Each structure stands twice: as structure tokens, then as C-alpha cells.
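Next up: some structures, all given as C-alpha cells.
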Structure 1
Amino acid sequence: MWKYFFAWFPMVLIAIINGLFREKVIANKLNELQAHQLSTLSMIIFFGIYVWVLFKIFKPESTNQTLLIGLLWLVLTVIFEFLFGHYVVGHPWNKLLLDYNILKGRVWPLFLIWITISPYVIYHLQK
């Protein structure tokens, strides 16, 4: 599992690049909510590509392991999002929690679902 723990760290770089793309390109053409939604979709796609390539190199041993990988990545992502977002970037807690409000069109939870299930899905697609 250590290799999958360390494999999470490049995801941070992917997320930063995706966020920069949102701020520098997408945000100039769409309103904030639309930019958030499109950025979440692009993150899902980029992450799926990353996991596809990762699993070609480091194939999980079993379905159960893919479930553990997904849970590990979910926990690391949520912890990072809140700690980095609040203590480094300086966002207030209510701004961080706003991205979880599906009823207001915030679709970030879809990415968290994807990060959790993608190891399982991609493992089975590659069989």
C-alpha cells in the first residue's frame, strides 16, 4: 500500500495545475459556478488518466486492495483540502465547505466519489 500512498502526491500536482488552468483560462470565460463545475469535470478526467497509467505500472493485487486505495486517497484528499485550504491558502472554513453543497450546484463531491471508486473501476476495466 505504500506505493499507492506515495502515488497520491502527484495528484496534488495535477490538482494544482487544474486549479491554475481554472483561474487563468476558464474563470475568464465562465462565471464562478460554471468554472467550478468544468474544473471538477476536468479534474475527474485528469485523475482517471493518471490512475489508468499508474495501474499499468503498479497493478493492484485484488479488488479489496482497490477499495482500500480509494479510501486512502479519499482521506488524504479531504485532509489536504481542508488543512492546505485553510492554513496555507487562508480560506475560511465556510468557503471550503461551500464546495460540498450539491444543492447550490457545487459538484466537488462528485470528484470525491470518483477518487474513491476509480481504483476499483479502472482495475476492472484493465482486466
Structure 2
Amino acid sequence: MSMNMLAAFALSLSGFAALALSLDRHHADIHGRGSMPSRRAVAGLRAAGAGALALTWSLHVAADGGPLGTVSWLGTLTASAFAVALGLSYAPRAVQRLLPGVAGIGLAALAARWLLATWM
């Protein structure tokens, strides 16, 4: 269960960070005023963020069932959105640097969970 929660929180955190970095305001906070992200980068970040949040929901539903999984997913979304909001308020460049690592941790925990479920 803890591997599932680690994967869900890390993927939710990276999903919200990707969605936030696709916005002009947060992109300008990191790269300087007047810089705009390309349309391709915005589309990629939005797709990655939405995919990560959907994968997080599926992890919760697979672990806890439909109704309880959705409620626990909303709690995970709340905690990760709060963490991303604080990170973007105080250290926006750190959020950008940590995004690939957090996504990697989430995918590694997801793979470990899948391997453990397959072998058991």
C-alpha cells in the first residue's frame, strides 16, 4: 500500500507541476518576463500533466475501489496541489528542476508495484 501511495503522490505532484509550468505566468517566473512557452511545449506539458493525474486516479481506484479510491485521490490531489503552489511561490526554478526526478520516482514506484503484484 505504501508503494501505491508513493507512486500516486509523486505522479500527482509531477502532473500538477507540469500543468502549472504550461501557464504563461509560471513560465515567465522561471525564464524571465516577456518569455512565452511554445505551443508545442504547452501542449506537451498539458498532456503529460493530465495523463499523470489520470494515472493517479487509476492507481487509487485499483487499490481502494471506485468510491473510496476517488475520495483518496482527491486528498492526494489536494496535498500535491498545495505542495506545488508553495514551491512555485517560493522557489519556481526548483519546481522545474525537480519535475523530471519526481516523475521518475513516481514511474519507478509504479513499476515496482506492478512487478510485485505480478510476482506475488
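Bear in mind these aren't lab numbers, they're just calculated from the coordinates by the rules spelled out. Model, not experiment: these values are computed from the prediction. Cβ atoms are built from the backbone, for glycine too; each structure is taken alone.
Quick look at the numbers
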| read-out | value |
| --- | --- |
| Entry that produces -23000 once helix-only ellipticity at 222 nm (-39500 (n - 2.57) for each DSSP H run of 4 or more, over all residues; to 500) is calculated, selected from 1, 2 | 1 |
| Answer label among 1, 2 for the case where mean count of other Cβ atoms within 10 Å over residues 18-25, calculated from the coordinates, equals 17.8 | 2 |
| Comparison of 1, 2 by distance in nm of label points 7 Å out along Cα→Cβ at positions 34 and 50 - largest value held by | 2 |
| Origin of the value 35, where relative contact order in percent (Cα under 8 Å, 6 or more apart) was derived from one of 1, 2 | 1 |
| Structure with the greatest value (metric distance in nm of label points 7 Å out along Cα→Cβ at positions 10 and 42, set 1, 2) | 2 |
| Which of 1, 2 leads on mean count of other Cβ atoms within 10 Å over residues 58-65, largest value | 2 |
| At a computed 2.6 (distance in nm of label points 7 Å out along Cα→Cβ at positions 2 and 90), which of 1, 2 | 2 |
| Answer label among 1, 2 for the case where volume of the Cα convex hull per residue in Å³, calculated from the coordinates, equals 93 | 2 |
